[in-house]
Structures are given as C-alpha cells and as structure tokens.
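Participant: Some structures are shown below for you to check.
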Structure P
Amino acid sequence: MQPEEIMSFRDHATMSSIVNESTSVNHGLMHSSANNQHSAILFDNITECPGHRASMNILTREHLCKVWSLSPGELIDTMGWAMDNPCDPVIVEPEKAECMQNTMAIVDVTSIPVPWHYEQDRGRYMSASVIIAERNGERNMSFHRQFVAGKNRLVARLVPRHLRQFTDEARADNEILNIAIINGADPCVLLAAAMSFNERIDELRVAASLHLKVYGKPLRVIRLSNGVHVPADAEYAMQAVITGEDDEEGPYVDITGTVDDIRHQPVIQINQIHHRNSPIFHAILPAGKEHKTLMGLPRAPTIKSAVSQVTECTDVHLSEGGCGWLSSVVSINPKSSDDSMKAIKAALDGHKSMKAVTVVNDDIQIDDPVRVEWAMMTRWQPDKDTFILSNQKGSSLDPSRNSDGLTSKVGFDATIPFGEDPAPFTSI
C-alpha cells in the first residue's frame, strides 16, 4: 500500500496479528502482549466490551518509517518541517465523519476497552487518548494520561504546560473548560500532540501540515457541539469538560517503567461519546516501544533544531535505555573545536526533560548502543569531554530527581578531537 492509502488509525491497526480469544481489559491485554513478545496486536474479542476492539504495539518508529517510506532521519526532518509550516485542517460536516457513525445513548467510558495494564496502576487508564481544548481563540492538543474514575468521570494528570495553563485560566474565571478526548487518531495527529513548544502553538495545525506532507491530502476535522474540533476519522471522539474539581490520580506505571506518584489532579466530565463502527481502541502499553515512539520521537526535531543553531546536526535518536525520553544521542559534523560542547548545551535546552546527551560524529550509527559506546570508549576523555549541570529543571518521571524536583544533567563529547587526524579514531 502507498502512504496515501494508509491514513486512519485503523489502516495501521489492521496490519497487526489478530487475537480472537476472549481477552479482559483487566491485565489481559498486557499479558497477551507479553506472550506475543510485544508485537503488533489487534484484539477482536474484548471480554467486557462487546463490539469494541483494541490495538497495541503498532505505531513504532520502524513501522511508521516503513509505511511512510521514510528513513528515521527523514521522519525527523518531516516532523520538523511540519512544526515550521503549520496549516489549517479542512472542516467537514459531522455526517461525513467516521467518528460520528455512533453515539452512546448513555455515556459509559467503562464500556470501551480502556485497559488496566499493570497491577500497580490505580485502575483503568487511557494512555493514548489525546485532549483537545479550545478557549478564547486558542487551541491545544496534547497527551495526558486519564484514570477512569466512573462511567463519565476521569482524572487527568496535567503537567505544567499549555493545557494546565488553559485549565488554570478557566478556573480563575470560574469557568469550565470545553474539551474533546480522541482515541485511535491517525499517527500524524498523535505525533503532533506529543510535540512541545515554548509558545502556545496550535498542534492540530501542525498535525494538518504533517498529514498533508505525508499523505498528500488535507486533514479532515469536524466541530463538536461544544465548539471543539476533532479529526473526522478518529475511532472515538468524546465531548467533555475539565471541571473545577480535583481528585486523586495515580499510582501509575509511566514511560520509565517505574511507579509515578499520587497527586490531586483535575476531574473531567464526559458528556458524549461518539465512535466509529466496530471501533478500535488504542491501548498503549506504558514503557513499551510504542509509548517511547509516540512520546519521545516528536522531541527529536526540537533537539535537532536547537543543535542546528550552533553546528551542523545530521541526526538525533532518543535512546530506548533512556526510556525514549531522558537520554539522546546527537550526530554532528563539527566546524570548530567548541562545537561539541555547544551542541550538548543546545540539545539539553531543546528538550528540557532530558537528563543526558551523547554527541558523536556522523560516522556513528546513533541508534546502535554498541557503536555509541564504542565512540565513547575510543573518543571520549571523562575529565575534559564531560559537561555537567546542577540544580536543573528536569522530568517529573525521573525517580532519582531531588526532593525539590530539580536534577543534574550530563553531556558526553564522544566526537573525534577537532583538528586531529581521524584515522586513529576510525574503525575499519
């Protein structure tokens, strides 16, 4: 199939191996995934949710590169281009939208295949569902884990970024915040939703640009009755509000594979649930490869952009050992003796949650940890090629962070010493 023929989430999900055995949302999806070596799976028989299906492990970097006919570097550059060239999606009528094929008569989020993956989790969580908020002419689209606290009640972990700002501003005005929650969206939408900007950028417009670039066709959206726009071909579209109430959220096993804290977080009330015929719920396994792809991969363009301001940057890889989030390898073609250290500082600035970065020459395959370690052991001197920052703002997902939430950060210069003969540092 050509990229333009693989546009909706279900086009990707149906490429998976099918599991026909009855599978429970309570730990069953995760156990089945483990038994299948966490390969791409489509569950056709969910015990608690007749008529609904679930997908796991499909949207990895390798899969996206294959179906979109892009190399990993080209994928990063394509996402970077979309960030720099956002465009408007095309609004269509609701009757032309696949996500509006069905509307639940009585709202019940427990009737769809929201999984309880890890026993340590508080309960059933939506990990791949994206929240879209619109307020006062601004829009935000972003990932937030959502604990199912009742048939129409969620508690969402809102990190202190733009949706949290929208929420706090609405509460300051004694208003609820109209939102939509989508699940089973096209990967262009998911990648854009995982992007992070210093300014309040409209991620849905970035998704529209990426969609047009990859597929050659515009992203179609519809306007829900609460005024929020959602992708027309999403598997689920939920109309909701963020209330003025907070409740306990967590514990939850997140991208590091460790248990995150219990916090008081905003309560979401779901007012309507729309879905496609025979819908497929996207059930990301936290700390799995798909999770690391969708959360970490969109940070690569921002890192590359930041490093490119100081030297020639050829590629960026968020390492699996760094949970696709906390550590990266950056390939550069240095033009001066201080370019490597400049690149380290720029990379850390380009992804504030990152804790460690290794800079290498472009002869090193950056997604091969053995080659990266080889570069360190043959080109890096710990006393002069290491850069350390203390008392930095890092990731709340790092369990080793200080009690005040701050952390230290490190950069390793594993490039060939500038100006020296490369022959002794080059493998045969």
Structure Q
Amino acid sequence: MLAEAKVPIARELAAVVARSPYGQGAAWPVVQTVQDDGICVEVIAPAPDLPDALADEAQQLALRIASELGVTGVLAVELFETVDGRLVVNELAMRPHNSGHWTIEGARTSQFEQHLRAFARGCDVVTFDHEHVPNEHVAALAHAGVSVHPGAAALRYAQDKALMRARLTELGVPSPRWLDLSAADDPGAALAEFGAEVGWPIVLKVERGGYDGRGVWLVGSLDEAAPYLDGGAPLLAEANVPIARELAAVVARSPFGQGAAWPVVQTVQDDGICVEVIAPAPDLPDALADEAQQLALRIAAELGVTGVLAVELFETVDGRLVVNELAMRPHNSGHWTIEGARTSQFEQHLRAVLDYPLGSTTPTAPVVVMANVLAGPDDVKPAAIDERVHHCMARWPAVKIHLYGKGFRPGRKVGHVTALGSDLADVRARAGAAADYLANGDPQ
C-alpha cells in the first residue's frame, strides 16, 4: 500500500505525449480533466486559462518522463495544478488514454494514430492477427512509409462483407445471391422482394464485425427479420445455400506474388462456431480440392493480399463451391498446421509479410484433426485447468494442447488440441475426447 500527502489542488490536468523508439517526441496541448467521484467526466482542450509557461512545463515534463522511462508510443501524465500554481504528477498511463480521446476529431493526428506510428517506427514490417483494426490507421501507417501487410486496400474486403460480396461478384467468384440492405431506401421492402426471388429462409449478416456465429441469423420470414432490421446495424442478406458441408482453403501470398496452399480442410460447425477441422477434407474429389486452392490463390492475387488468407467455402449438395467469408490472417481453420504441416500458417504469415520465400505446406501425417476447446460449465471437475491439462497429457500423450490464456466462460473458444495419425476415426476420437475433457472435465 502506498500513502501520499493530500495535495491542495486547483484543478486536474493531463499532458499527453508520444515518443518513437528513436527518441522523437510530440505533445498535444495540455488539457483539463474534470472529475466526479474519481471518474473523469469531461476533458477540455486546451486547458482554459493555463499560463503558457505552465503549459510548456507540463509538456516538457511529460516528454522527459517518456524519455527517462524509455516509453515507446503514447504516454499520458495526469497532473495536479496546485492552488499556488505548481505542477504535481499524479499518475501515468503508457497507452492511448481517456484524456486524449478528444484528439480523434480534435487534432490533426489522433493519439491512436500517433501511438501506432511510434510503435511502427521500430518495425521492419507491421501486420496483425485480426481484421478488427481501424482501416484508416492501416492506411495512415502506409502513407507514413511503414510497410504494412496486408494493406488497407485489401483488408477492407475482410472487414466489410458488402464490399467483399461486390468485389467477388465483379471477379466472377461463386457466391450466394446477396443484397446490401444498407443501400436500400426501405430495407424491409427490399428484403421482402429479395425473399420472394430467392426463397426463405434467408441469411442476415452484420456487414462489419461479427464472428463465431455472432452477427449471423437465419430468418424464415420478414417478421422474423424485423428485430434485426430495427437494430440499426448495416445488414447484408444472402440466399440460404443448400450445403453438404463447409470447407476452408488456406493460402499465403508474398508481396513478390509467390503463393502457397495447404490441403483443403473440412470445418465442422456447431451453432455457428467451428468445433473441429479435418485435414485434408475427407473424400473431397481431387478436382474440387484443386479448384478450391486455385480459387483462394486467385482471390489473394486479385485483392492484393499479403500474408495468410483463409477462404471459407460451402460445398453444395450438387458438388459446387461457394465462397462464404474471407479472413486475411492466420485463421482457426489453419491451426492444425502448427503440428500438421511442414510450415505452420503462423510461420508462413511472417515469411510472406517479410517477403521471404514461402515454406513447404506438406502435411506431416496422413490425417490431422484440430478440435476447438469451448469452455464448459463453471462447476467442472477438476476445477483447475492446470490439473485437467495434466490428466489430458497423461491420457492422450500424442495430442498437442494449445490454450489461449483467455478466461473460461461457457461456450467461449479458449484453446484447441491437435491429433495426428493415419486412421480418420481414431484421430477424430482422440482429438474430440481430449478437447471435451479440457472443457468439461470428469463426468459429473
């Protein structure tokens, strides 16, 4: 516990600065922060009636602290302005901070962009592990001369499903019939007309965000769709495709244009969440597997993707391929490659974004199965995950366990296991049993 003398303050201030790995610094105007019961409720920029000398002192103090502590990125220094006109440091935050949120619209460069720029100046290349990165920040980094892969122009097709559908349609890529409801003057009337054309049920998707079954709904009528239409989020409508199963073609592409493809896999879904990946997809005709790989490589080239691209596919009941969604990053459907391929998707992604020669995608076993660990109920026995891991390793010593360090919440994807072998039924059984034990423990 730390004890501090109570400071007689006139008001609270904040000096927000940024520093690059090479020591370049930048400071925004000092702001006043208005507190209510210890919570900041208002930030005023610049701080009203703050003498120039005190403002300069606050900025220089913050820049000096950033330098002395070796901070890279944004540093927010919370300050007390005392009743006798002095500055006293209260707390530090080494990240974009609430006291700097005003910079999003109120400064030429926001604290978030500046934080990224400061970080990126120490990097040979910048990449990311999820699509939910503001596209404008990716574009700003590229504009500043940073090597960013995949680039903003490609990434937008993984961030916005309507843009993706429009571009894939232009390219002649097999897709479900679709309608951008956000572009309609009357989305309800447009959806009713679309339903009359393609038939109900219809798949509704939020255009941005949503994954693992969230933001996707199968609706059987306009009445069922009404709550989602009234929700305010831009929506995409797609015809419901009669599918035999779901597949994924995971590929990688370098800036030089070299491409590599892993075997096409089958993904098994439960309530919109992938629970199992089988590599290679059982009984998939060679011609269809080749078509899926070539389609994924073509999409990567046409969209200018650098790094890993996962193309989620439907295999229809009449043996055709239809593109479902895209992910421009190492993807759950490729986790099996960590042990199951000569080059994992993670290594390949780094090779690609660094423009190194791509590695071999040859499988290390005839059959590889990855089973996701979805957190079970709160009363699992044994309660400690470490103990369950211990027992799991003892019972299935050849199964590889990967936990993501997430909190266990029922239904949440918290890890995966991978099993290898030559007999499909045996490999599936081992992977499934190990994943189930990690999630649910001993039978109750």
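We did not get these values from a lab; they are worked out from the coordinates using the rules stated. Predicted model only: the values in this text are computed from it and were never measured. Cβ atoms are built from the backbone, for glycine too; each structure is taken alone.
Participant: Quick check: 19.0 is what I get for mean count of other Cβ atoms within 10 Å over residues 56-63, calculated from one of P, Q. Which structure matches?
Facilitator: Q
Participant: From which structure (P, Q) was Cα Rg over 2.2 N^0.38 Å, for residues 328-399 alone calculated, if the value obtained is 1.45?
Facilitator: It traces back to Q.
Participant: In terms of FRET efficiency 1/(1 + (r/R0)^6) of positions 112 and 384 (r between Cβ atoms, R0 = 35 Å, to 0.05), which of structures P, Q is highest?
Facilitator: That would be structure Q.
Participant: When distance in nm of label points 7 Å out along Cα→Cβ at positions 336 and 368 is computed for each of P, Q, which one produces 3.3?
Facilitator: P
Participant: With helix-only ellipticity at 222 nm (-39500 (n - 2.57) for each DSSP H run of 4 or more, over all residues; to 500) derived from the coordinates and found to be -9500, which of P, Q does the value describe?
Facilitator: This value belongs to structure Q.
Participant: Taking distance in nm of label points 7 Å out along Cα→Cβ at positions 8 and 272 as the criterion, which structure among P, Q has the greatest value?
Facilitator: Once distance in nm of label points 7 Å out along Cα→Cβ at positions 8 and 272 is worked out for each structure, Q has the highest.
Participant: Which structure, out of P, Q, was FRET efficiency 1/(1 + (r/R0)^6) of positions 40 and 88 (r between Cβ atoms, R0 = 25 Å, to 0.05) derived from, given a value of 0.90?
Facilitator: Q
Participant: Of the structures labelled P, Q, one was used to calculate P(r) over Cα pairs in 20 Å bins from 0, in percent, giving 21, 44, 31, 5, 0. Name it.
Facilitator: The value was obtained from structure Q.
Participant: If you don't mind, another one. Here relative contact order in percent (Cα under 8 Å, 6 or more apart) has been calculated and equals 15, so which of P, Q was it run on?
Facilitator: Going label by label, the one that fits is P.
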